[in-house]
Structure 1
Amino acid sequence: MADLNYKENTIARSNKIVTVSENKMKCIFENNNQITLNVVTVDDGLITGSQSRCDYMVHWQKEANKTIFYIELKGNDVHKAFQQLKDTIHLTKHNFADYNDKHCVIVSSRMPQEDSTMRRIRTDLKRMGYTVHTKNKQFKHTIK
């Protein structure tokens, strides 16, 4: 696989509200202190071709705290969304190894009952140090 080009696929944003959206699904960051958030377009940006990947990554540093969110905005195939997050983490983790606040977000049109496959992947992500968030239609995070 070719080297990942973060610079070409990242936009720095310091707005009070930073949103990534796709197909009516939204992930919103309330950024009242207007710190710089790095919004990385992963799908058909950082990672192209047939490789499984999530839609976006948003990361920032505030003092000694380094935060990253891996974001998948999905219709209703939540199993695939979990796998896309895991695959993206695997491909990019060496660049974010020193981040101490790590999250995975799935925003879907419909969140099914959690089955054993979803529980296993959620547990794997937690073991890797990620907090997992699953929401219908919209997820909101306030940066403190």
Structure 2
Amino acid sequence: MSITLRKIDENNFLDAFHLKLGEGQEKYVSHPIRSLAQAYVYRNQCQPFGIYNGEKMVGYVMVIYDWDIPEYDIWHMMIDTAEQGKGYGSAALDEVIKYIRTKPFGTSERVALTCNKENETAMKLYLKKGFCLTGSEDEDEVEMVLQADLRKE
């Protein structure tokens, strides 16, 4: 397995459109089409990525910088339904954190995300990677923050 992140651009955005969520997962995460629309709106503070295993796009994630807090947020991370259960999400999250450590938009030691309370698989992954529940909730989503050193490695 060789998981890498590649910026979404004119060469690969259609591959992101073809990614499929598993049955019932649409209540947990937005499809990349919606996320890419948000990326356009927030283009000065975010970067959408294809998650690749070798040359094949197997998932999608977006990193956005919130100037008001300041913090980095991980949005819409998903692995194609046919590629789930292979460890790609875990490896991709490692790559996302590595990218955030470069501080591409600004300085912050805080990384946050939200997770649907019913998404047990994602919740386990985030907890395993060092994210902690903050106690903040919005409807069916809980906020999680990474408790880790974000200095460059």
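Computing volume of the Cα convex hull per residue in Å³, for residues 41-80 alone across structures 1, 2 gives 87 for structure 1.
For structures 1, 2, which has the highest computed value of distance in nm of label points 7 Å out along Cα→Cβ at positions 73 and 113? Once distance in nm of label points 7 Å out along Cα→Cβ at positions 73 and 113 is tallied for 1, 2, the winner is 1.
In terms of distance in nm of label points 7 Å out along Cα→Cβ at positions 9 and 65, the structure with the greatest value among 1, 2 is 1. Look at relative contact order in percent (Cα under 8 Å, 6 or more apart) for each of 1, 2: the largest one is in 1.
Volume of the Cα convex hull per residue in Å³ computed as 115: which structure among 1, 2? Label of the source structure: 2.
Bear in mind that the values in this text are calculations on the coordinates, not laboratory data. Fair warning: this is a prediction, and the values are worked out from it, not measured in the lab. Cβ atoms are built from the backbone, for glycine too; each structure is taken alone.
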